[in-house]
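Colleague: Some structures to go through are shown next.
Here, each number is a calculation from the coordinates, and none is a lab measurement. Here the structure is a predicted model, which means the values were calculated and not measured. Cβ atoms are built from the backbone, for glycine too; each structure is taken alone.
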Structure P
Amino acid sequence: MRFPLPFVPATSYKGGNGFGASRDSVRKGLKHAANDLAADPGTPVLAMDDGVVLQDPYLFFFNTYALEVRHPQFIARYCEIDRKAEVKAGDKVSAGQVIAYVGDQPGQDMLHLEFFRGNKVGDLSTPKGTHPPFDRRDDVFDGATILDLATHSDLKAEDDWLVVTEPDGRKFLKTMQLKDI
């Protein structure tokens, strides 16, 4: 399992930015259905595990997009990403592959990451107010434990990294070396 960003953000993806946090300011009784990973716009988003992209990126929130990937143990919805993604519906992805980039929106930029068990069918979101407390499919769950266990590099948000393209067109991160300058 791979962490979905090149670094673990200094701001926690638990508590107020975590699954189950109150979103009463949006609508009374609404709970947060994701773990938010603070990152600057343009930060590469990495596939957490091998998997298959379920559909093309689609509009999600404040002109950012979402991308759904079925991984062996869960479905991940990588949200608040830029319109330009590196994958499309039906593509097979590998753990650590660059699949998208964090989008730019008003307020704090982040990867809004939702986890679903994959044992239900249908849209991951439900119409507002019809499926409390998350307005999500019943198999949504808190991914903090997965994120806590996921491997990651020693990079920090301010570090530089290179995106390298494999012969098959897939992109991966490489740490910057002096010889690369």
Structure Q
Amino acid sequence: MIVGHAVHGQAREALQLFSEMRDKDDCVLTPNDVTFIGVLMACSHAGMVEEGKLHFRSMSEVYGIEPREAHFGCMVDLLCRVPPNAVVWRTLLGACSVRGELELAAEVRQKLLKLDLGYVVDSVAMSNIYANKGMWNKKIVVKNQIKQSRAPGCSSIEVGSGVSEFVVSDDNHPLMTDK
């Protein structure tokens, strides 16, 4: 019944039945893995992200039920109800990398560039996706964009009373010697 209510968009009814099932001391029914599919679906359809996360955790912690692929699928659906931020987009970029989804990855990277331009890891992930597809020219373009957007690394050294700073690729430093 819980799954039936959830499938038909009746989240309130599904969760009410689950609550009644749990709260009865003399109830011989205990939730099983299918029950939790219905509960998670109901939470997802109702946009009840936090409650869904609580139920998901209770599966193993309270009822000793190990989540299956269907439960994880429900959680993905539930978490897709969260407004996307840089973390959500980065997660999708990582999934694109694993699955080799080049076109989607390029779209996701554009979203990330608008949200967090200075986060180099996104560009590195995109460059790796291009490399995995053998698209070396595009990989080089992305790598060059990384170099342009990052401040060069530098080191400082104190000798006596003076401090000298060395910047990566600085061939004109006054203390540089020819070898």
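Colleague: Out of P, Q, which has the highest value for relative contact order in percent (Cα under 8 Å, 6 or more apart)?
Modeller: P
Colleague: Something else now. Suppose you compute FRET efficiency 1/(1 + (r/R0)^6) of positions 34 and 138 (r between Cβ atoms, R0 = 41 Å, to 0.05) for every structure in P, Q: which one lands on 1.00?
Modeller: Numbers: P: 1.00; Q: 0.35.
Comparing all candidates, it corresponds to P.
Colleague: Now for a different question. From P, Q, which structure was P(r) over Cα pairs in 10 Å bins from 0, in percent = 8, 24, 18, 18, 14, 8, 6, 3, 0 calculated on?
Modeller: Computing P(r) over Cα pairs in 10 Å bins from 0, in percent on every structure in P, Q gives 8, 24, 18, 18, 14, 8, 6, 3, 0 only for Q.
Colleague: Looking at structures P, Q, which one was distance in nm of label points 7 Å out along Cα→Cβ at positions 18 and 74 calculated from, given that it came out as 1.3?
Modeller: Label of the originating structure: P.
Colleague: When you work out distance in nm of label points 7 Å out along Cα→Cβ at positions 2 and 122 for each of the structures P, Q, which one comes out largest?
Modeller: Q
Colleague: Given a value of 0.30 for FRET efficiency 1/(1 + (r/R0)^6) of positions 10 and 50 (r between Cβ atoms, R0 = 25 Å, to 0.05), calculated from one of P, Q, which structure does it belong to?
Modeller: Working: P: 0.30; Q: 0.80.
The read-out comes from structure P.
Colleague: One of P, Q was used to calculate helix-only ellipticity at 222 nm (-39500 (n - 2.57) for each DSSP H run of 4 or more, over all residues; to 500), giving -500; which?
Modeller: Source structure for this number: P.
Colleague: Moving to a separate point now. Assuming 22.2 is mean count of other Cβ atoms within 10 Å over residues 98-105 as calculated from a single structure, say which of P, Q it is.
Modeller: The read-out was computed on structure P.
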